[in-house]
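Listed below are the structures to be examined.
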Structure 1
Amino acid sequence: MKICVFCASSETIEKSYLQSGEQFGKMLAEHGDTLVFGAGKYGVMGAVARGIRRKGGSAVGVIPTFFNEVDVTFTDCELIYTDTMRERKQIMEDLSDAFVMMPGGIGTFEEFFEILTLKQLRRHTKPIVIYNVNGYYNPLFRLIDEAIEKNFMADKCRELYFVTDSAEKVFEHLDSYRPILYNKYDFLEKEEE
């Protein structure tokens, strides 16, 4: 399976996030999965990439050419260069069988909400997992609760993603995932086999 991981590129975060990223990368390799990521060498992003490569796993990095102006690219992987950030996200989406969001900042939030919106609009039925390391995304869940309470989102939107604080449960969910077809206007149904 090709798993796209959205996560931080910052190096100024607590080491526990970096450690969880490297461990998750090692688990990807042990599970026989390929990492699809934004090709950054710093932060959780770089840690996941180092983890998968240290265990001999495969990684595909997708990065806009303008990042060549600064030394931020993880080069020990297959690299795909794009002209824009939008093109980068499209390639990552097209390449991937599943999406995992680990702790990150504004770029990670933007990637997650785009892929969630696309699933709500039936542009894909791929699994989306929030790997909630150290409870990092608890404030996000409160925001989503508020949006649902005030009718800006349907309660059934929660069915479009899976939340866990356990790396093992990320893989359990991906292994047992069954796509759902969601129509925000009427219904939620299991896809026919």
Structure 2
Amino acid sequence: MTKKTIEFLFEVGMLKKTPRTGYQFLGSGGESVADHSFRTAVIGYVLASQEPGADRNKVVLMCLFHDFPEARTGDHNYVNKKYVKTDEERAVQDQVRELSFGDEIVDLFREFNGCDTLEARLAKDADQLDLILELKGQLDSGNPNAKDWLSYAVKRMITDGAKQMAQEILTTNSSDWWFDKKTDWWVNGPDNKMDKK
């Protein structure tokens, strides 16, 4: 293991401290770039698992690596991008220079941004689906601004599987996975027995 590899791992840790900046306009929510990349990778795994012929591992790696440059450039929201131009290509090349696996990271980063392969399209969709899930959670929590954002994010879907997933997200309450309203647990407690004392 080289010193450069350890430095790279410290740098990747900066993504845990790098905020996604769009939430300042939404008015609620918030996450780090690392938070976003984690769920994006899980979504990419799910999408690729349902797509015949897709290289699932490549999709997951693209999802994990797609925002690496933001450890150096920061995350720029849509307003920032109107005025600030970042050189993400240069940033990722500088990040992985002298790493034995660096070329693979650069290749995956370029493939993701080129969006010319099935795997890149799935990874791009996973990136947007993470945003859609986050916005739906914000909408369900009472932020009406998330509704407009959702309508635009859904239009960015590329693959059929992602389009179907986006529609399912829109009709699912973000707390349905845990809030079972069909039981009396919420009234009686976990053993479903009333206190007879």
Structure 3
Amino acid sequence: MHEVRLHGRGGQGAVLASAILAAALVEEGQNVMAIPAFGFERRGAPVVAFLRLSDTEIRRITNIYSPNIVVVIDPTVVRAVDVFQGMPPGGTFVLSTSKQVPDLALPSHLGKVAVCNAGHIAQEIFKRQITNTIMLGAFAKATGLVTVDSLEKALEGTHFRDAGLKQNIEAVRRGFAETTVVDLGKEKAA
């Protein structure tokens, strides 16, 4: 079983990204539980969404406290929230940033880190900083848990239409293609 936490800011589509990812994982034959977190979030405030996936039936319906995969769709969130809270040793961290992995301040227990300059890609595709679908492509590359094809099929089932759909499919593809993944060689704790 994998547990995923997505961090973003209100208005950037973190909750929508978790729903799209859930639909894509179902397309892959996974059992999925998406858990959006709603509260006093407002545009620009830190937002979090959760997802649990497994190739067997999911019986656990609790909140997610120890995600083994964390996706940050807005790099400024790391200054406001402890995005590493609860991550077990060997976890995968996927970050939207223009920096390279050696330039990041990371905890020593991470197993894999993936970086994608999603802000730059978003400016080219959308002309604004909406990075959620780009980071779904980054998630796919970093984890291998979902394919770009399944993400595209999930996008087709959303409210995106015409040019918006084409832009978001391009965003997923570029997120996948332009993500750098570094395996830090840390194994999961026994």
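Suppose helix-only ellipticity at 222 nm (-39500 (n - 2.57) for each DSSP H run of 4 or more, over all residues; to 500) works out to -12500; of 1, 2, 3, which structure was it derived from?
Answer by label: 1.
Could you figure out which one of 1, 2, 3 the value -0.41 for log10 I(q)/I(0) by the Debye sum over Cα atoms at q = 0.09 Å⁻¹ was computed from?
2
Rank structures 1, 2, 3 by mean count of other Cβ atoms within 10 Å over residues 64-71 and report only the one at the top, that is, the highest.
2
Among 1, 2, 3, considering only mean count of other Cβ atoms within 10 Å over residues 56-63, which has the greatest calculated value?
Structure 2 gives the largest value of mean count of other Cβ atoms within 10 Å over residues 56-63 among 1, 2, 3.
Of structures 1, 2, 3, which gives 3.7 when distance in nm of label points 7 Å out along Cα→Cβ at positions 24 and 104 is computed from the coordinates?
Answer for the origin of the read-out: 2.
Every number here is computed from the coordinates shown, using simple stated rules; none is lab data. No experiment lies behind these values; they were computed from the predicted model shown. Cβ atoms are built from the backbone, for glycine too; each structure is taken alone.
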